[in-house]
Structures are given as C-alpha cells and as structure tokens.
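In structure tokens below, several structures.
Readers should treat all values here as calculations from the given coordinates under stated rules, not as data from a laboratory. Here the structure is a predicted model, which means the values were calculated and not measured. Cβ atoms are built from the backbone, for glycine too; each structure is taken alone.
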Structure I
Amino acid sequence: MRLEEPISLPGSRILNGWWYELASRRPRRLWYAHALIHRVEVLVEVAGLSAQEQVYRSVLGILAAYRSSTVNELVERFGLPAGVMTLVLHQLELEGLIIAGSLQPTSDGLQMLTRSDGALRRPQRRTFAFIDAPSPQFVSLTPAASLPFSPPSGWRFDLAAIETAIARPEEWKTRHGFPLDVGRLLRPPSEPTTMDSPRIPVDRAEQAFLVLVEQVSGQVSAHVTKPESWSIGSEVVWSLPDVGALEELASCEEAVWRAAWQLWARLRSLPAAEVDACRLERVAHRLCVHAPASLIDRLRQGKSESLEGKAWLLAGSGRIRAAACLELLPS
C-alpha cells in the first residue's frame, strides 16, 4: 500500500551537480527517487540443487559409476577431509540414496541421477524487494542500497505481489532481474504453528534515496545518494533495460510539467500572467520554456541561473520524480 511518508527532495544546484558528475555516462534523462521498500523474506520453491546437494549428487554419481569405490578413494577424488566425506555418506544413507553399511546406490539414488537439475525442486528462504505502491513493483535493488526505518502505521505487504511476479513470463523476469529458478510461493497456513515457522514471511521496511539515469543506450541505472550530502555512489545498485520497464519512469504529462514550472516561478515572485503564457516543450533532459520577452528580462535582471542552463526542477508528486533543466527561450 502507498503511504504518505515525508519525502526528502534535492534542490536545483544538487540536480545540476549530479548532471555534470554523471556526464561520463552520457546521460539522456534524470530522475530522483525517495522510495519506500518492502524487503520481504519468504519461503519459495526453487529449481535446481543447493551447493551441498550438488556435492551429494556428485558423490552418488561416482558410487554408481565405480561400484567398488572405497571411502579413501572418495576422499582422494573429491579432495575433502575424511570427516566431511563420512558426513556426506551418512546423509546419503539417511535419505535412502545409498544402502546402509555399504557404498552402493539404492534404486532411489539411481533414479535421482537420471533427473535433470531443473526438474528438482526444493524449498528455500528468499528475499525480494518491492517498491511500496498500490500495485507493488519488484525491483532488483541490492540490500546495501536501502536503509531500515521504523514502519509507519498501516505498513503491510500483499504476498500476491510475489505470486504475480513469479507468474510473469521469462522475458519480463530477465528484464527486471527476477530470479528464474523460483517456482512458487509457499504460503503459511491460515493458523500457523511453530512447525510452520519457515513459511512465515518477514517484511522489513526500508527506504532508498536514488538517482536514476537514462543513458544514450536506453538503459536506466540507479545510484545511491544521501540527503546529508547528496553525494552519488559510483556503484550501480539497480538497473533496467529501458524506461518502459517501470511505470513511474513514464513521461510526465504536460500538465505535470506546467505545475512544476508554475511552482518554480511562484517561488521567485514572477507574474502569474506571464508565467501562464509560456509554452512548454520537453526535449531530452531539458524543459524548454518559450517565454515572453518581459519575463526573460525579469530573469536577466535577477541574474537567474535559468538563463545559464543551471536551473533544475522536479516534476510530479510521487516518490519517483523526473528532473529537467530549464531552458528559457523567447516566444
């Protein structure tokens, strides 16, 4: 659910500084995000083998191929300590994959070797990040990119959002960085007991301050910033193939940009009639304002940075906002 939490916004000079700092990445457009994140840990069914299970299967394969193998030969072949190999063989016995007291595979063990890794399913706790919104959006945001905060009243997460992501086609998962090996969500029962604790979801409230950059290639990369200094981290903490992969990055309507322009002008006590008479045009990272000569003269007299290409503004009212550099042009 979307919550109306306070939002931290950078000023014009900060936005301008970011643009020049990111120049080496050949930026096309810029966004700022103060996103609230659900970092949700749940039990899911995944395809394939864990690293431990891969060792078990490798040992089982050797036992099936070389029926006269000894423990010492296995230790030498795998390079494992004798104690570790003893534990592996004991586990294979417990799971009924080798005959107790021998090194011979059972029928179940031989059958396991015939199945592909993709056909094998196992439960595993996984963590997924979602942007808080009426329809939560999955994001492949690294854990280091967000900070914990006290969840506000009404903070909750609908597990159906994870199931929706799991049901998406492979092409969508690849575009958004959603893991392809996740098969289904293992929900807790309606009245869970202590035996069901692995199925109990954990929703951690986090917030992320991000600078999102669209490059000439069309790819969008996100970098961490901090409100204390507004410095930008060099590491890409989240990326998208293009702006179409996230609804919040869609182009703002003209009315949204006009509202942002009017607010910028009102804060500088510019005449409302002259401000409203301007024609707006969005071109790449710029908001071109075709203004009356009288308005441009006022800005010139006030030595406004808008006439030097250094004035920036943010558009919209959400937690992800498009940024634009003002360019004043005579109408």
Structure II
Amino acid sequence: MKSITFLLLAALNTVESVLATPLQARQTNTTSPRFYNGSCTAETISIRREWRKFSDKEKATYIEAQKCLSSLPAQSGLRGVTSRFSDLQGSHRFYTDTEYGDIIHNVGQFLPWHRMFMHAFETFMRNDCNYTGSMPWWDEQMDADSGNFFGSNMWDADTGFGGNGTGPDGCLTNGPFANTTQYIGPLLNYTAYCQRRAWDNEEGITTGNSTLINICNSYTTYDDFWRCVAYWPHHGAHTAIGGVMADIDASPGDQVFFLHHNYIDRLWWKWQAADGNTRLMQMSGNTVNEALYPQQAGVRASLDTIVQQKDIIPDITIRDVMNAQGGYLCYDYDY
C-alpha cells in the first residue's frame, strides 16, 4: 500500500536548468513587482487574498461556491467522481497512480502541475458557480510561528471550514462540510467513508516555521527550491491536518486543500519574483521516481513538458504557467 507521506523518493540530482528570455518586472501602484505579458495587465489582474482578509460575507460567498461545485454533476467520467468538485479530486487521484507511479509529487513538475490545478479549480468556481470574489490562501508560516498551527479563523465552524475530526475515525462533524461522504480513497481504494481530519499541531509548527521557509528561499536553483518546499511546508501541512489531507491520492477532497496549495504556489511565486531575470522561467528536475522507474531516468522536466489534468481543462506546457502574470494566468498575492 502506498505511503500517505510525501517524502522525497529520489536522490538529489545535478541541477539542470532551462532558461528562457525573462520578462522585465515593472512597478505598478502596489509594492509587488509585476511581470505583465499578453493579456494580463494592471486592469485585469486578480489578487489572491489571505483568508483572514475576507469579510464574513466574502467567506460565506466563497464557501457557497465550493458547496455549489459539490452539488453539480460530474463531467469528467473519472472513476469514483460524484460531483463537479470531485472531478478535481479524480484528476489528482489519476496522476498519483500512472504507469510510472505518482508523476505529480516528488518530481520537477510538482509546482507547475499544482499551479495549473489551482487554475482549474478557480475556473470551475467562476464558470460553473459564478464566483466573482478573490481566491483565498492560508498563511501557514504565520500560524506555525505563532505556536498554534490551527489558530486561523479558517477553522471556525460558522465562518470557516470546520475544525478537527472527532471520534475514532476522525470524522468532520462541524462546519459547512460536516458529515460529507468521500468516494475516492482512502489511498487507492474507492469506498464510501467520512471526511476526516486528525490535527497534529507539532507537525505543523515543526515543518512550516519561518526558519525552514527561509532555508527554502535561500536556494538559488529551482531544483533545490522545489525539493525543499515539497518536503517541508507542503508535506508538513498535509500531515498536520491529517485525515483526507494526509492521503496523497485523495487529498483534494478536503476543501482546505486549495488554500494550502495557493500558499505553496505563493511561496514559489515570491521565490520566482525575487530574481525574475534568473528564476521566472527556470525549470528542472526528475519527471518520475527514477529509483522505481530507471527506464525513465534522465527524462528531465522542461518548459516544454506537457501538464495534463485528465481533460478537466485543456493540456498546456509548463512554459504556459511559469509566469503567473503571463496571460494564460493573471494573478498575484496580497502580500
């Protein structure tokens, strides 16, 4: 049975970077450097905001849109899907068990694949459920530093996503997604089970604090950076939340998955923007677990690597999502 952890499975590889001509950052009326290109402009850019910056009305509108996705019929035809929301979970599940194993974690395309996945989720929210607000993220670093990894009001039962699981199975019994039944998972199974959480505050603090984030940010190559982020804040938060989130295959079944991965994407974007001339289009890394699939050893992630989402949205290349303001994507973070 596949481990529920996201431990790095391959030894560090010699960094092979693929560089493209960078875009020039220009300053707008905010303090963030912008890398506008194509149709992304100061007038069209959307700002992803930390959950605590939302008003109660904005929180309710966002949660209602997520509930809307769960009420709509599935469109993907993927195994186990029961709703438009679970189309996303089904796509993620598909790419964790391909003929070459898990090809979206512990690989160079980990960050761009999930950046595209966040875009797919946002597209569903806006097109299928008419959501017009900001996409939220969770400042995990702030909560890890505070000593209470679950101190955010995102865990509130009335205005957030509900709290910890209860009982021997860790079933979620409060909040807007209480008593939700999952059908994809656990792990590689397809069975009906409750939505679960099993908080581990120490895990969140240990893996998400500023000391570790600063270490990740100190790396100057993408290969080193993605491995650090994948192992520490990414894996750590999944494990700390526990339950569905700790399940590598089915984790998008917990609605907080998307706030977590917007945070991970924010870490990458801020790292890119800190040295845009070098990092904006830098891509490298193994594309499979080379220890398990030596026949694929040497196939490196590049700007031309195809990013697939199992037909829930059209395929693109990694190049298309490297610049969060490059036209295909058009967003920034509030801080």
Structure III
Amino acid sequence: MTVTSPSVQDLAAQHKLAQIGDPIRSWLPEAQLYQALLNELSEDVERVTNDEMAAEFASYCPVSGTQDPTDYKNRWGMQAGQQVLSGIRFKALDLNQPFVTVVSTERLPNSLTELTQLSDALRVSWAMFSPKYTRFFIPSYSPLFNQPLSPDFEWEKLFLAAPIQALRERPLNPDVPVELAIPADLSLYRTYVQEYAALLASNPEHQEYAQPESEEDLLYYLEEGTLYEVRINGQLAGVVAVTPSQEQGLQGFLVIEMFLYAAYRGQGYAQTVQRLLVDRLAAQDTDVLYGTIHARNTPAVQAAKRSGRQVVGGYLWLNHQSAE
C-alpha cells in the first residue's frame, strides 16, 4: 500500500483550519471551509516552486543584495520550531518598505513574545531583503486582541464580516430615501475623486488607509456588474463596489469601496446602503460579506459593526525599525 505524504498546500490548509474559530466555523461546513483554504493558498504555495513567478517578481521589485530570482520565492520550512509558509512583500510596492508576510504557521502565536521569536527567525531567513516589518494574521478569538501592545506592534487592517443570509434578515426601513443602481458609465468618477480629496484634505491622517480606487479598477467592477452608485433623495451620494473573493477562510463578496459623500455621512445611511447591497448580490447560501478596514479608522469600523458585521481577525504588524 502506497502512503502519500501531504502536500505543502494540504499541510498549510490544515494548519490554518485548526486556527479558525467562531464565528467563521459556524458559517461554513468544515469540508467547505477546508476547500476554501486550499483554494486561497494555491497561489502562495505555487510561489514556493514557480520559477516564472519568482522571475517576474524579481524584475518588478529589484532589490540590491539578492543573488537570483529564486530568492523571491515563498518559503516553506522550519522557523522557530514549527512549519511556516512565508514570503517577502513590499508595502505599496515601495522597495524601501520590505516586509515578511506570514501566510501560515503550524502553531498560532498567542503572545507578543511568541510573535517576536518567530519574527526574529524569519528576519534571518529573509535577511537579504532587510525586512522592516513582519505581518501576521491573527483571528479575533486570540488573546492578542485584548491585550496592550508594545510600541513596535500595530494593528492594521481588521476583517469585518457577516453571513449574507443573516444580513438580509435585518430590517429595511422603506422610508429611508436611499437607492442603489448600477451606473450607466463612469461619469460619477470625477465627483467621487473630488469628494475623496476633500475628505483627505480635512483629515490628513486618513491618507494612510483611505484612498480612492482607480478609474481603471472601478471600470472593471462596472463591467462585472458589482459597482453601484448611491442615490439619496434622488441625488448622487456615494459609491459602492464589491467583488467575489475568498480570504482567511471567508468566502463570498469583498467590499472594495463603500464611500458616502460628505453631505450624507453620519446620518445612518450606511446601514441602509449595506442592507440594499446584500439583496443585489448573487450569493450562495454560505457566502459572507466582508471587508478590511484600518484599525485606526474608527468611524468606518463602527459603521460596519452597526450594519451587522463583526471583527473576525486582523493583520498585526511588528515594526523592526522601532526596536533598532
């Protein structure tokens, strides 16, 4: 009898599956959840061995000190006593901002000390890139979500999600004058960019985590049928865009943009917009609606929570520069 060893993709998916807790486990049957993890890991696993992908990455992000395009391949191996899948990335494709992304770990680090130990090992492995940060995905049940952080740690994007079926059960007030419609073209783009510019001018701190989508990207969502204009009392009031996606065990639709113009913010319209949105999505029974919001963008996080979504995890960054 031939015994086949588990593949890297199988092992990484098994590790991530073991680390997923409620509420995500209550939203998907385990077999479907495992398949979703296999699917989302496929590209990262392929990057471990694919010479063409490594060469393309190296040509696009050339870093002095690297010896060969294979240096850019993702890596699977023992780090700090456990199997880890990791890769080198660059914040906003800035070659001066290299970081290590931790794709999967055999054991979930549950303390800042454990995160630091693993990060130190990965920094040695990726030393030729001089990584300035390490990025971890931490599920919301982790004790790390409820403890003070040292200055070199920072929460970045939070994942806020809910089953679409549950969101459809939330009441919809017919007296709220909000409509969603697929626009005929991108003539709304100029106003959208102007509204964003005004927001960033009055709130400079938003620059780090809130930027308008490109015209090219919005055109793509328009062609896919997942771009919507928001109208309130018949007036153009904002833009919404979603796309089918799967990430961190979440499967369904990712919110790309949910932006209300200044005159309509802070009046509770976002809840109605999301409620109208989920009715329009061609969703499967187990699909979720999720989005990523920067942890410091408190108004957006609170708006998502009021609309029925909850935090299921987030990216925790370790800044190596602050420790040097």
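For percent of Cα pairs over 30 Å apart, which structure out of I, II, III has the highest calculated value?
The maximum falls on structure I.
Distance in nm of label points 7 Å out along Cα→Cβ at positions 141 and 165 was computed and gave 2.1; which structure, I, II, III, did it come from?
It traces back to III.
For the read-out FRET efficiency 1/(1 + (r/R0)^6) of positions 45 and 173 (r between Cβ atoms, R0 = 41 Å, to 0.05), a value of 0.55 was computed from one structure; give its label from I, II, III.
II
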